[in-house]
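Any read-out appearing in this document is the output of simple, stated calculations on the displayed coordinates, not a laboratory observation. All values reported here derive from a predicted model rather than from experimental measurement. Cβ atoms are built from the backbone, for glycine too; each structure is taken alone.
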Structure P
Amino acid sequence: MKTVSVINIKGGVGKTTLTANLGAYAASQGKRVLMIDLDSQASLTFSFIEPEYWRVKYAGTMTIKNFFDPIINRAEKRQSLSSLAIPINFGNMFIAGNETLHLVSSHLDIMNIDMRLARTVDVSEDNIHASTFLNAHSHIRRALNDEAGNYDLVLIDCPPSFGASVMNAIAASDYYIIPAKLDYLSSLGVSSLENYISVFIKKYNRMTGVLNEPMYTNINAGTLGIVPMMVNIQKGDEMIDAQEGYLREFSGKGYHIFQFVRNNGTLFGPSPKDGIPAVLTRPKFFTPTARKIVRELQALGAEFLSLTEI
C-alpha cells in the first residue's frame, strides 16, 4: 500500500481536482483506493456525494471528525479509517469492480480539530513533549498501518495550510505530490511548502530518537514532483511562454514534472455535480479541447501509477 498526500499551501491550484481524478483513474485500473478529505471546504467529498445527501446520511457518523474525536477526547474505543470509508460506485463500466474506490469524507469542523490536536502537545519536558508531539501527529499513520491489506493506494487531499491534520498526512505518507499553477505566487508557495515539510520531518524524527519507543518510527515522505494545473495553451498545443519559464524553474530545482493539465472549466465544472471525475468521462462527443484534457488526465494517471509502482 502506498500513501500519497496531495498538497500545496496555496489555495485554488487544483488539489481536489487532482485527487479526484488520480483516485478515479487508479480505481478504473483495478486498484483499491482510499481517498481522505482533510479540507474543511469538503470539496473532494462534494465532488462525489451530493451535499444534502451527505448531510442526511453521513455527516454525523461517517467523517474524518469521527476518526479524530475519540483520539482527542481520549476515548477507549477508536474508529478505523475503513469503518468510516464510504464506497463510491459510479454504476458504469469505467470502474474495474464494485467498491474499488472509497472516501473518508471531510467535516466543516476540521479546523477546530487542528487546534484541538495542537493543544494536546505538552512542552514541559523533552520526553513528555516528544511523546505528546508524536502522538498528536501520528494518528493517521498508525490507523493506515492497520489498513495495509485493504487498499493499494491512499490519497490524502490536504487543505491549503500546514496545521496538525496536514502534519498527520505527511507523517503517514510515502510520497507527496504538488499541484501548482505556473505563476509567481505558486513558485513562492512551493518553496515555502518544501521548507515546512522538511522542518516537520526533521522534528518528528528527532522526537522518535528522544522517545525511543518501537511504536514510533522515522518518517521520510518524498516528493513525487509537480503537476502543472490549469495550464494556458496556445495554438499548437504549447503552453504560453510565461508558464514555460516557471516550468523550467521547477525543473531546474530537480522536480519531476508530470503531464500538465490544461485549463478547461467547461469540462471540470459539471464533474462535481455528476459525481464522475473528468478522467472517467466519455470524450466521444466532446469538443477537441475536452478530448485532449481527458487524454492528458489519463496520461497523468498512468504516469502516477508507474512512479509509485502500485
Structure Q
Amino acid sequence: MNILVTGANGQLGSELKDLHSTGHYKDFRFRFTDAEDLDITKKQELEGYIKQHDIDTIINCAAFTDVDGAEENQEAAFLINDTAVGYLSETASENHIQLIHISTDYVFDGRHYLPYKETDTPSPQSVYGKSKRAGEQKVLEHQAGIIIRTAWLYSSYGKNFVKTISRLSKEKDELKVIYDQVGNPTHAGDLAESILKIPEKRKNNAIQTGIYHFANEGVCSWYDLAMEIIEQENTPSNIRPIESKDWPTLAERPHYSVFNKAKIKNEFGLTIPHWKESLKKMLHKLFMLSLPIILFL
C-alpha cells in the first residue's frame, strides 16, 4: 500500500513519521511530503506525483492552521484549506484513491451543550473554520474518502499550547490562562495511530466515505490543561484563570469543543486513552527530546 502524507513536517505528520520508524507498518510504503516537496495547490503537479509513485492512499495533514493569521490572510487560508483539498478530492476520486482528510472543531460555533456528533450542523465563526468547512464540502462532494475532525491538537513537535505552557511555566512566575473554553485535548500520536487503522479497513471495503470525530477521552478547560501540565512537570509557576474577554483575539474561538466519538470507536474498534494519560506520555517524550545527545566513543 503506497501512502502519500501531505503536511508531513507538522504535528500529525511528524507523529506518523515516528510510527513509520518503528517498523510496525511494513505493509505501508510512505511518501512523506511538505510544501517544499509537493505543492498541492497545483493540480497538475499533484496528479503527476501520484501517478509517478502509484499512490493508493492520501493522508492530508496539510493545512493553514494560524487561526488569527487567517483573519488577515483569507486568500492563503482558503488556498490550502479549501482549493488544495478540492484538488486532492478530485484526484482521489478520479483515480480511486482513498483520501483521509483532517479537519477541525472550528467548523462548529461552540455554542452546543452536548458533545458534537458528526450529524450536527456546522456553523463556523472564523475564517479558519469557514475555510476548513469549505474543504470538507469538497471531500463530500467528490465522495473521495474520510474526514476526521479533531480538536486541541498537541505533540512534542511543532508549536502548540502544551509546549508553550511547558516552556513558559519554567520562565515565568505567573501565567494567565482562559478557563471558559472547554474541549478535548488530542495527542497527535494517538490520532496518528488511529488513522493508520483506516487503510486496512478500506482495503477490505469496510469503509467508504464519511465524517468521524476523534479526540482523547475526557473534558477540560485550557486552564485545567495548563494546571495538569505544571503538576505533571512539577514546575512552580502560578496559573491564574481568566475569561476569554480578557484575552482578545482576532478570531472567535469556540467555547465548547467537545466531541462525541462513538462512531469512530465503534466502526474501528478503538480504545481511546484519557487526555491525562496521553499528556503524560507526550511530556515524557518532550523531556527525552530535550536531553543533550551524548556520544560514547
Comparison of P, Q - label where distance in nm of label points 7 Å out along Cα→Cβ at positions 234 and 250 is highest:
Q
Taking relative contact order in percent (Cα under 8 Å, 6 or more apart) for each of P, Q, the highest value is that of structure P
The highest value of distance in nm of label points 7 Å out along Cα→Cβ at positions 122 and 186 among the shown structures P, Q is in P
Given a computed value of 3.5 for distance in nm of label points 7 Å out along Cα→Cβ at positions 58 and 194, which structure among P, Q does it belong to?
P
Kindly point out which one of P, Q the value -11500 was derived from, the read-out being helix-only ellipticity at 222 nm (-39500 (n - 2.57) for each DSSP H run of 4 or more, over all residues; to 500).
Q
Which of P, Q yields 0.90 [FRET efficiency 1/(1 + (r/R0)^6) of positions 130 and 242 (r between Cβ atoms, R0 = 41 Å, to 0.05), calculated]:
Q
Structure (P, Q) behind the derived value 20.5 of mean count of other Cβ atoms within 10 Å over residues 26-33
P
